[in-house]
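Just below sit the structures, each encoded as C-alpha cells.
Just so you know, all these numbers are worked out from the coordinates, no wet-lab data involved. Fair warning: this is a prediction, and the values are worked out from it, not measured in the lab. Cβ atoms are built from the backbone, for glycine too; each structure is taken alone.
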Structure 1
Amino acid sequence: MAREYIIYCDESDDKGEFYSNFYGGALLLANDREAIENVLTEAKGPLARDSEFKWTYIGPHNEQLYIAFMEAFFGLIADSYLKVRIMFTQNINQTKGLVEYSVDSEFFILYYHFLKLAFGLRYCNLDRAEDVNVTVYLDDVPDSDEKFENFKDYLSSLSAFPVFHRNRIVIRKESISDVNSEDHVILQAIDVVLGAMQFRLNEKHKAVPEGKKRRCKRTRAKERVYKHINKLLRRLRPGFNVGGSTGHDTGEEDRWLHPYRHWCFVPTDSVRDLARGKKKK
C-alpha cells in the first residue's frame, strides 16, 4: 500500500505594484478529499452551494458567505486535514541576466520551485515505511500544451531526485493535470486566500477610484474579508507576518509539519532595487 496525497495549486497577480507571482497550494490525503469538499460546499450555504467562489467576486452582498467559507477552510487546516502554502516574490528583488527562455518560462519555473520546496515533501516520509504518491492539480494553466508537457516531464523527474527517491516520494507524469476551479471547491478556497494576500500586500485595500474621494464598497468588503482571514491565520500562529517567509521553530522539517506557511521567494541571482519597494512616508 502507498500513501496518496493530492496538491491543488493556483496562481494570482503575475505583476503587482510591490509583490508579484503569487502561487498557492493545499495538500491533503486523497482519502480525505470527499469529506473536505463536503465541509467546504456546506459552508457556502444553501443558496450559493453550486456557485464558484473567487476573490474577485467578493462584495458587500456576499462577504459574510466568504467569511463563513474561510472559517470552514481554516478549521480544516487547524484540524490537520489540509496543509496550505503561499509563495510570492517581492519586487525589490530583481533577477539580473535573465535569458529569453527563462522569462518566457517563468510561470512553470516558479511552479516547479513551489512544488519542490514549499510543502517540505522531502520530509514527509522519513521512516520510508511505504511509498508516497503525489497527484498535482493546477488550475487553468495559461500556457501552451507543449510547454505544459515539458513541465510535467520536468516535475515528474523529481521522483529521481536523490532525496525524493531515497524517501520513496513519487510524482508521476500522468498524475499532473490541468483542471478548472469551477469543479473543485478546494481550489476555490485557495483562490480566495491568494487573492486576499495579494490584495493586502499590494495595498489594493487603499485604492480610491479615479474621480472619487472614498474607496468603493467592494474594496471595503474585501478588506473586511482579508482582516478575518488574517485573524484566522493568527489563531494558527500568533504574530504571523504575511509579507515574509514563515520561520522554522524546530528545524527545516517545519516546512512539512506546519499547517500554513508563507514563502517570499528570492532568486539566488537577484539584486535588490529598493526603488521598487513601498515608499516611506
Structure 2
Amino acid sequence: MPAARLGFGSVFVNDSLISPRIEALTMLSALAAVTRQVRLGTGALLPFLRRPVQAAQALASIDLLSAGRLTVAVGAGFPGRFGRPFYALSDIPWEHRFARLDDTVALWRQMWTTDGPSSFHGQILHLDHIPTATPPFRTGGPPIWLGGATPAALARTGRLYDGWLPYPPDPADYRSGLHQVRLAAATAGRDAGEVTPALFVTVRIDTDVTASRAALERYARANYGMSLNDLESIQAVVTGTQEQVAERLTEYVTAGARHLVIRLGAPDLASQRDQLEKLTELPTLSSRTKVTLPRS
C-alpha cells in the first residue's frame, strides 16, 4: 500500500457506527493480510459500539493475523454528533461511559492473559463463565492507548493505559497534559516511560494558507457537519505550506509527542495520495518521532 511503500511506520483506522467508512476491525483485518512491516492501529476505537467479549476475540484475532503489529487506541466518544446518538443507537446508556470503557479494557486484558474459563466483575460489566478466548500474538495482548485530555482522562491514562492519543489544538496543552499523565503514572507506581506519548492531528498541505483552509473547510463540513473554525477549536488541525506545517508539528514534538497519527485533510482518494506525497517531503521532525497515517 502507498503508506508502507513511502516509509510511514503505521497505518491507523478511524471508527464510527454508521458512515461511508469501512468498519474499523474489518479494515484492520484486510490491512493485516496485505502488509508485513507497518504497525496497525485504531484512532480511536469506540468499544461501546461492540459487545466486549466479541471485541476481545476480534482484536486478538487481528493481533494474530498481523503477527503482533496491532495497537488499540480507545475512546468513550464525546458529546455531539458522535456521542449520545451513537450510544442511543447501540442501546448503551451515556452515563458512566468512562467506567464502562475502563471495565471493557480490563476485561480484554483478562481474556488475553487467562488460560481457561473465567469471570469478570467490574464497576459496570459483570460476566460469569467466560469461555477460553483466542490468545493474541503477544503475551498480554496489544498495547492499549487512551484518547482524551480531560483531567480525569489524563489520570486514567497514567494509571491504566499503555499510551496517550489526544488531539489538543494547542501544543502547550499537550505539554501540560503529558506532564499530568506522567505524574499519574508515577503516583500509581508505574514508569512514566511505559506510556507512549502520541498525537492525533489533521493535516492539510497546500501552496498557501488560503487554499489549504478552503479545502479543510469542505473536509470539516463533510466529515463532522461543522465549520473548520469549530473543528480546530476542539481538535489539533495543522494547515498551510510544507514549511508552516512542519513548524507547527515540531511544536507538538517539542511538547513531547513521539508518535504522530496524521489524518489527511482530504476527502477523496486522489487528493489523499497527493497529500501523502506532500507529507513525505516535510523536513524531518525528529529522529525519535514516528509518523502514522489513519485510514478513513
Which structure, out of 1, 2, was relative contact order in percent (Cα under 8 Å, 6 or more apart) derived from, given a value of 31?
-> 1
Supply the structure label, taken from 1, 2, corresponding to Cα extents along the principal axes in Å, for residues 61-132 alone with the calculated value 49, 45, 19.
-> 1
FRET efficiency 1/(1 + (r/R0)^6) of positions 45 and 109 (r between Cβ atoms, R0 = 41 Å, to 0.05) was computed and gave 1.00; which structure, 1, 2, did it come from?
-> 2
Here helix-only ellipticity at 222 nm (-39500 (n - 2.57) for each DSSP H run of 4 or more, over all residues; to 500) has been calculated and equals -10500, so which of 1, 2 was it run on?
-> 1
Ranked by mean count of other Cβ atoms within 10 Å over residues 37-44, which of 1, 2 sits at the highest value?
-> 2
